[in-house]
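What follows is a group of structures, each given as structure tokens.
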Structure 1
Amino acid sequence: MESILVDNAKVMSKGQITLPKSIRSALGLTTGDRVTLIKQNDQVIMMNSAVYAMKMLQTAMAGEAEKAGLRSDDDVATMIMEMRAEERGSV
């Protein structure tokens with residue numbers, strides 16, 4: 001079960017907040033990282049943008065391997081070898 005972490009931050013005059021260290025650590029954020037904010041009903045979900053992008057990619061790609069006939073690591077390796085051979089003009 002995922003643990004819940006609750007902390008507070010004050011909104012400044014320009015709408016800026018400082019994320020508490022506990023939240024930055026939990027999200028794996030360091031200086032310069034970006035966050036994605038998702039409004040869902042009356043809540044805002046904050047995610048590390050890199051994690052959010054990967055989740056969106058995984059969702060978009062769900063089922064594509066099966067459609068392409070890739071059912072094992074060997075299938076993927078074979079496809080890669082065939083594509084590389086095509087690039088070299090060997091096929």
Structure 2
Amino acid sequence: MALIVGSKGQIVISKEIRDKLGVKPGWIALERLTGDHIEVYFIPPEHEESLKASLLPYIKTHISSDKEWDKARNTAWDEAVEKKIIRRKKAS
């Protein structure tokens with residue numbers, strides 16, 4: 001695809017490419033000169049949104065109280081230790 005450079009040296013990234021990369025207004029475009037051409041990398045702006053939504057598919061339990069958190073943490077530690085001990089026994 002050929003683009004015309006504007007009077008300020010600007011070009012427009014085609015909608016098809018922006019959509020494919022998920023680029024939205026406010027993103028940072030980093031450019032790097034590589035030989036006789038440039039490479040452009042896009043970085044999304046910082047956000048204050050929770051990452052919880054992106055993790056929801058992986059959440060298998062809901063823990064509501066401090067006591068439940070303590071119990072879950074202790075169970076996880078116990079399981080991790082047990083796995084490590086089993087691995088050591090198999091290795092020896």
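When distance in nm of label points 7 Å out along Cα→Cβ at positions 7 and 39 is worked out for each of 1, 2, structure 2 gives the greatest result.
Taking Cα Rg over 2.2 N^0.38 Å as the criterion, the highest value among 1, 2 goes to 2.
Name the one structure among 1, 2 that distance in nm of label points 7 Å out along Cα→Cβ at positions 55 and 79 of 1.5 was derived from. Only structure 2 yields this read-out.
Throughout, read-outs are computed from the coordinates displayed, never taken from laboratory work. If you're wondering where the values come from, they're calculated on a predicted model, not measured in any experiment. Cβ atoms are built from the backbone, for glycine too; each structure is taken alone.
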